[in-house]
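A.B. asks: The structures come next, written out as structure tokens.
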Structure 1
Amino acid sequence: MAKLSDRLLFQKIFKWIPGLAILFNYRREYLSYDIRAGLSVAAVSLPVSIAYADLTGVGAIAGLYSTILPLVAYALFGSSRQLIVGPDTATCAVVAAVVIPLAANDPILRWQLVIVMTIMIGIWCLIAGKFHLGALADLLSRPILIGLLNGISITIIVDQFAKVCGFSYDAGNFFARLFYLPLKVPDMHFITVLISLSTLLLLIGIKKFRPRWSAPLIVVVIMTFASWAIGFDQYGVKIIGQFSNQMLSLASWGDFDIGLMRELVVPSVNIAVICFISMMITVRSFAAKNNYDTDADTEFRALGIANIVAGLSNGFVVSGTSSRTAVNDVNGGKTQLVSIVAALVIALVVFFLLSPLEYIPTAVLAIILIYSSWSLIDIKSIIRFFKLNRDAFYLSLATLIAVLLIGIIPGMALAVLLGLFMFLRRVFRPTDQLLGVDADGRIHSLSQHVTPIDNAIMYRFNSPLTYFNIAYFKKRIINLVDESPEKVGYVIVDTIPCFTYQDVSVLLGIEELVRALKARNIVFILAGRRKTLKRWFKDMNINMDKAYIEFAYDLYFSVKMVQSKEHMADIEDQDE
């Protein structure tokens, strides 16, 4: 009995901490693969984490803090065996867009706001996981996400171009910066441009000739050594400078304005959704590739814990990273141990090898960000939407333009609203079809080989009926009856796609429709959900003339019912 209770206890623990179950039952033959993959992930994560800290607007050390403990947290609480969490291009850009205007030129306040926002994002994710809101992975449609990533990537490239060339922008708007960019050519710092070009050529060369190597790490090591040996800062080249592993002191939080948290609530919800959606795309892709299952609610919870841990360790928002997860997969990573190995390696750098990092030129980090952002630009998918689905094309293009025109946060909000409006338009005015029967007796949409039923209209409404489209539904049926060139004695409606839940407005609307059809001597037949619909009308105490409404089991039964009644009517006419 004791063994059974222990087993049940372990099952509960492993359900809450899936990674622990993998580690408890670890297979020794995986160890060499996981260590190799962990070292490779750490090699890629080190330079990009520092670069993302610069993008977020906080100290470089925060990028490393954002990588260490969140990797361990996800390894324990996540359901994916391969996902690598860490700073991400899109989320860091969104955080920066929210925090930098609020903090103005106060670096301490900026760091505090980033930490608070990260913890808030984590809390939202935990709440969503608790209420099983994993379906939010489908809230941002693929067209919106592609348009958003394209817009953010292009914005980052233009923003980082100033650091690459050694000047600063006078304008904050994307198009203003793009317009004035040629005018900034005289302000370019020649040595900084030369360092940037060298960095870019090294990245491209390594990726081309040694694609399995960690190009960002090798480039950072080479350029950092050159900066230390030559003294780039003496020639006006900006470097990271003093690199401390100290965290924000508790005393610094005494002056924090709690009222600023109100400004972070809505953006933090938006970022939580973006983080989760982008993470789930990666999680599902690699789980399908390697044939194992994941759980969306568990992923939401793991993302929340990882972000809370990141915030408490003075880091910033993390999400699933497709590039580092791909590095893990390519190097044969088998389990969550990869994340733990990578976290240990980065922690060793933070504690023992921090001082050399202060010589990294900021232009090198800017090139790494541009290189990473360039890989996210996917204009081909937007063009493909034009061929496949015009609504998806317009939605994706509108998202891209909105992000560039009015900024990341308002552009993203506008895109989500536009997507919801397009959805509501489909629900308000959905597509519909007239149905008929082919030569083999099968029901299809009317066409050259599918003919309508004699004396009947068979109709399908491709949306759930609700209070805001029942009037349109009634109008469509009445118009079809009145405009029909043939006599209509029956209207058959396929109830499966449109009667999905009990709505009093819909049921009262059907009562009105039956009266309107009765005035035209037409019988209304509801095909499908027979018992459910009869119960709904009974519950609402709606009584209609039974001679003018029928409840059938399905469309085929309705067709036979109409044909039988027509046949009986013909016999009666002959007898007379």
Structure 2
Amino acid sequence: MNKNNAFIGLCLGLSMAFQVHAQKPVAAPMKDVNQVIDNTLDSLNKARTARPVPGSSRKGNNPVLFLVGNSTMRTGTLGNGNNGQWGWGYFAHEYFDENRITVENHALGGTSSRTFYNRLWPEVLEGVRKGDWVIIELGHNDNGPYDSGRARASIPGIGKDSLVVTIKEIGVKETVYTYGEYMRRFIRDVKKRGAHPILMSLTPRNAWEDADSTIVTRVNETFGLWAKQVAKKEHVPFIDLNEITARKFETFGKEKVKCMFYLDRIHTSEFGARVNAASAAEGIRNYKKLALAKYLKPIEKDTVTGATRKKGCPVLFTIGDSTVRNEDKGDGMWGWGSVIAEFMDTTRISVENHAMAGRSARTYLDEGRWDKVYNALQPGDFVLIQFGHNDAGDINIGKARAELPGAGDESKVFLMEATGKYKVIYTFGWYLRKFIMDVKEKGAYPIVLSHTPRNKWDNGQIERNTNSFGAWTRQAAEKAGAWFIDLNKITADKLQDMGFNEGLRVVGEYFKRDHTHTSLKGARLNAQSIVDGVKQTDCPLKNYIK
């Protein structure tokens, strides 16, 4: 009996060994060269509480756009930016008319084509109806071992190869297919529902061909190519998201592209996620006869910013707070941005004041005000940048407009009281450097000013900002390569020369209602100080001064 059992066991063992060796050899899995740990399927139950119930956003009989992807589409277990990283799927809905179509982000960090298809796709598919759309962007995680660890690798390529593996840690058997086969299965499943699949290539990483290169490393030879090949054979749209965004990154330059990522070279910051979302919408809009494009919001054209431009002439843009732009009429409070044109040869240059009262450098950027100026910039334009009056105080409560102090690269994630959303806040100088980089990218000239002095005195000395915002402004300008005008010092010196005891009444005439905001006379004084400062530099703006 024991001998029989031993013989049977030996036969079974030989049979299993023969089956293993009889499997057709397949390509080795792609190596996980990035070594970036994002969300894993261990937190799948937690992730389910954050991801939408498939199809739950549907309005009446309107279609739903389902987004299927990994952490570049939806970062973190909860996908709410609490780690400072954002996926582009979070912002995709902003480009669609949600009265006609809703967008659901079903992506999950750490998933590959294989793990998403096996673990998450059945639930998502339940919500898909005829006429819906499904965008699939996977591949960042299709690497590493086939049968251990996260066990998420697909077989490289688009062939019909397969491999039966046993996951070492849990003893579960699984058949692994090629990346292309998983894509085909997604496509077939969507089409069976009467819906429309779209494949997209991966988002680009912050990786360049070599140290001196201005060319972003593409994925054209692997997942991008394979997705394109599958889409062509299956007659479904393919949008090269990698190429669209990579071209933008090359225009931005390496330093600015750093702003597009947070903590590593793969996962995007809010800035990068928004760029990818815009690229996805651009790809949909420009794809010939793609019906999904009819659900996009029309492109809004700004007909105001830059409208003063004369043919062949630059524009001088001013950005800042209420000391740059205020009531600017009658006997009220005036900002210097509304009078500086008086000092310019306006037959050769036009002046536009785009400052806004109450704004800090951060809130000016967050509200989209900077985007309008940035989009209007042309080579040879000038931008005068002055912030600092509203950049101290509360960061995430109350007025919530301050930044971290300093001019370095420090940052921190805050939960914003007003919105209940997470946001990465950088230093005051970081925001100034971003403005400078954007201006230089457009071939324009950035000029950074320390903020105007207040009518505040201590023992006969007017208050200065030399050791705080003045210093940080100078540091940001020097680091990013902009001209720096110490407006605070130039005007403060003039006010100081008027004297404290004898001239205090005279000094008061330069301010209106408080110690910060200027009268028309004060605004002109600050404008003259800027002109004085520009004349001491080699900035080409000096050539347009009267």
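Rule-based calculations on the coordinates, nothing more; no lab input. Owing to the predicted nature of the structure, the values given are computational and were not obtained by experimental measurement. Cβ atoms are built from the backbone, for glycine too; each structure is taken alone.
A.B. asks: Looking at structures 1, 2, which one was mean count of other Cβ atoms within 10 Å over residues 62-69 calculated from, given that it came out as 23.9? Mind dumping the intermediate values first?
C.D. replies: Working: 1: 27.1; 2: 23.9.
Label of the source structure: 2.
A.B. asks: With Cα Rg over 2.2 N^0.38 Å, for residues 102-149 alone derived from the coordinates and found to be 1.58, which of 1, 2 does the value describe?
C.D. replies: Derived from 1, not from the others.
A.B. asks: If relative contact order in percent (Cα under 8 Å, 6 or more apart) is computed to be 22, which of 1, 2 is the source?
C.D. replies: Values: 1: 22; 2: 11.
Attributed to the structure labelled 1.
A.B. asks: Also: Name the one structure among 1, 2 that semi-axes √(5λ) of the Cα gyration tensor in Å of 59, 28, 22 was derived from. Intermediate results must be reported in sequence, preceding the final value.
C.D. replies: Numbers: 1: 59, 28, 22; 2: 57, 24, 21.
For semi-axes √(5λ) of the Cα gyration tensor in Å, the value 59, 28, 22 is produced by structure 1.
A.B. asks: Where does the value 0.05 come from, among 1, 2, when FRET efficiency 1/(1 + (r/R0)^6) of positions 230 and 350 (r between Cβ atoms, R0 = 30 Å, to 0.05) is the thing being computed?
C.D. replies: Values: 1: 0.70; 2: 0.05.
Computing FRET efficiency 1/(1 + (r/R0)^6) of positions 230 and 350 (r between Cβ atoms, R0 = 30 Å, to 0.05) on every structure in 1, 2 gives 0.05 only for 2.
A.B. asks: Moving to a separate point now. Taking distance in nm of label points 7 Å out along Cα→Cβ at positions 126 and 358 from the coordinates of each of 1, 2, which one would give 4.7? Spell out each step's value before the answer.
C.D. replies: Details: 1: 3.7; 2: 4.7.
Derived from 2, not from the others.
A.B. asks: Given a value of -21000 for helix-only ellipticity at 222 nm (-39500 (n - 2.57) for each DSSP H run of 4 or more, over all residues; to 500), calculated from one of 1, 2, which structure does it belong to? List each step's numbers first, then the result.
C.D. replies: On the way: 1: -21000; 2: -9000.
This figure was derived from 1.
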